[in-house]
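*Asks:* Structures incoming, each one as structure tokens.
Values quoted throughout were computed directly from the atomic coordinates according to the rules given, and no laboratory measurement underlies them. Keep in mind that what you see is a predicted model, and the values were worked out from it rather than measured. Cβ atoms are built from the backbone, for glycine too; each structure is taken alone.
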Structure I
Amino acid sequence: MDKTAVFEALRAKLQQELDAAVGASKEAADYATNEESRAESKYDTQGLEASYLAAGQAAQARELADAVNAVEGYRDELTMPRETVLRGALVKVRLGRFTEWFYLAPAGGGETLDVDGTEVTVVTGQSPIGAAIAGKAAGADFKLPNGNPGKILEVF
């Protein structure tokens with residue numbers, strides 16, 4: 001599997017989510033300051049609720065911008081070949097009867113990428129699977145916190 005394609009898929013997905021979050025944040029801010037959201041009585045909280053929504057949307061957009069910047073900032077490290085599971089490793093593992101692909105990245109944990117018809121899950125070092133496989137090489141066994149065993153089949 002082409003690791004650069006995995007990196008580009010992650011970068012594109014995070015950027016797409018950032019663009020959507022920025023748009024939602026702008027819409028929420030516009031509504032919060034719109035004449036229609038102005039309180040008509042002391043019990044009308046629509047404007048206040050809209051401002052809370054706008055603040056939450058802006059915070060989410062900032063987090064996504066940080067994730068995009070983190071991924072871009074580690075481009076070389078995230079695309080270089082690996083022999084052990086470190087940041088940037090693309091890992092094929094066996095979990096029970098299933099074979100899974102994981103990409104260890106500094107951000108974007110939980111994202112699922114479709115790369116040439118193969119599903120790749122992005123994990124961070126803080127995730128249970130990321131922590132379980134970190135530092136290991138192909139052929140190594142590992143155990144998840146729930147006790148389920150796994151085996152690293154390949155590291156790219």
Structure II
Amino acid sequence: MANPIFRAATDEDIPVIREIAKAAWEPIYAFYREAMGEDLFAREHPGDVLEQKADSVERHFRERPDEAFVGEVDGEVVAFCTYMIRDNGVGVVGNNAVSPSAQGMGLGTAQYEECLRRLREAGMVYATVHTGLDPAHAPARRAYEKVGFEQVRPHVEYYMKL
């Protein structure tokens with residue numbers, strides 16, 4: 001893989017970012033659907049969840065362009081990352097993904113290192129990232145741990161049918 005270039009997104013990048021987001025979250029929502037059952041899933045996640053995720057990512061790029069970037073390899077956008085600078089000195093790694101066609105080549109690691117560099121430059125003292133403990137999030141957990149994140153507060157979500 002050629003060295004990735006990290007840069008601000010352009011309007012032309014938005015459709016690609018949306019597709020990468022949908023591809024990245026498809027297995028996550030498939031796991032949720034299976035684990036929750038169709039009825040509960042539909043109640044908690046009405047509508048087209050993948051379009052909603054893509055909308056959320058696009059909104060961040062449009063509303064906070066200084067806190068988002070894309071990863072480009074050989075002239076093609078293959079990754080994106082959003083982040084948030086907070087007043088308390090704790091920066092947040094937000095929605096992020098690598099295209100399935102570019103996974104397994106170290107791009108995720110390079111992307112997180114770039115995000116952490118930007119957070120440091122913005123004066124952040126800590127960085128946090130939130131992810132699931134389910135099997136669908138295992139690749140994300142491995143990637144975060146690879147760049148030095150440590151699990152501090154595990155989260156469990158319970159449901160019951162009434």
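*Asks:* Comparing FRET efficiency 1/(1 + (r/R0)^6) of positions 34 and 130 (r between Cβ atoms, R0 = 30 Å, to 0.05) across I, II, which is largest?
*Replies:* Largest one: structure II.
*Asks:* As an exercise: Cα extents along the principal axes in Å, calculated from one structure in I, II, equals 67, 33, 25. Which structure is it?
*Replies:* I
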